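Please go over the structures that come below.
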Structure P
């Protein structure tokens, strides 16, 4: 997992503007089964076992975009039917990736034939890095630190020799928890700022139908 880039100078982009060919849509269904055996408890009461089966259906669509400039084809495979196309539609796709990574990820889609747009949020972490999350660790650390300080004050009020040690441990844990929380907040703000610039540049390129054939620094977009 890579951290969020510091600036958009660490990102490349390119766009694909072209015509849809070979569009297909289908559904995939998955099944999951859970079985719980029966049992008899110490009082002799018997509970019957049971089996449950659940299904989940996902729509998929796959198509190729034939680039206007050189005829090169790009395969697009989507889940959930979020971006509908059919043969002959003109579309644009905005790709972004890190300069230290060979891959670029599709983030913004536009169907010029239907005037529909879609943003693939699930790819942003892959494109610009993952923001640090506070999670349970920072909450647990702050809680333990606060408890440590409370016990330290109680011990000190009774003249217990462990009071100073508990105070140091509590203060250290509390400080660590606050640091983790602030770091996560800063990382999240940085990710949102990067995303805003990506979306701004991507929308401008797609609206203007600007075709960028090779990886280009995002700052030049």
Structure Q
């Protein structure tokens, strides 16, 4: 897959017409910001309620037994570098940030160093707001080479670039407090492929559960520390 093929694919794929924002009305709501590309735009789905953003947020609300509101910076071709720039125009009064980026950076050939630099910029910008300890959850770059038929050598090239970026994210999570890295869910956990077509609803659901589990645990620990003061 190259950038042109990616753009053609995106142009011919279902996306909900509205923005992936919402709210679970309940006391003490968690305020989440999602930064993402096609996945955060609910790629392959008819409405955002089935997407990874909504699935993650609702999981957090259930686990915390509280409210939750979520907004997003989302664009099909959003890269880590672009996200770092656009974040300057967003309200930073947040409880957690979830980053779901990768495929555009893979296709643009973003280096691990560039990826790391931009990720640090996002973390610094978010923590320059009202919450200097704001948790940042970084999702692994999805294995896009498994989503479409393509030559073996292309699969290997994509897999290599994805591995580089994921290792860079993991290195940041290992060295910066309050940053978590979340692996992509195993595609072998369910009947993912139906008539040789990806079941995007299932992928969004699994991904939302994994991101929601880490986000809710992080927020629960932070709230416990807050309440003990």
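Quick look at the values:
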| quantity | calculated |
| --- | --- |
| Per FRET efficiency 1/(1 + (r/R0)^6) of positions 43 and 139 (r between Cβ atoms, R0 = 41 Å, to 0.05), the highest-valued of structures P, Q | Q |
| Of the structures P, Q, the one that -11500 was derived from, the read-out being helix-only ellipticity at 222 nm (-39500 (n - 2.57) for each DSSP H run of 4 or more, over all residues; to 500) | P |
| Per distance in nm of label points 7 Å out along Cα→Cβ at positions 115 and 187, the highest-valued of structures P, Q | P |
| Comparison of P, Q - label where mean count of other Cβ atoms within 10 Å over residues 35-42 is highest | Q |
| Structure from which 2.2 was derived, distance in nm of label points 7 Å out along Cα→Cβ at positions 75 and 91, options P, Q | Q |
| Which of P, Q leads on volume of the Cα convex hull per residue in Å³, largest value | P |
| Mean count of other Cβ atoms within 10 Å over residues 99-106 derived as 13.6 - corresponding label from P, Q | P |
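Each value in this text was obtained by applying a stated rule to the coordinates, not by laboratory testing. Treat the numbers as computed from the prediction; the structure is a model and nothing was measured. Cβ atoms are built from the backbone, for glycine too; each structure is taken alone.
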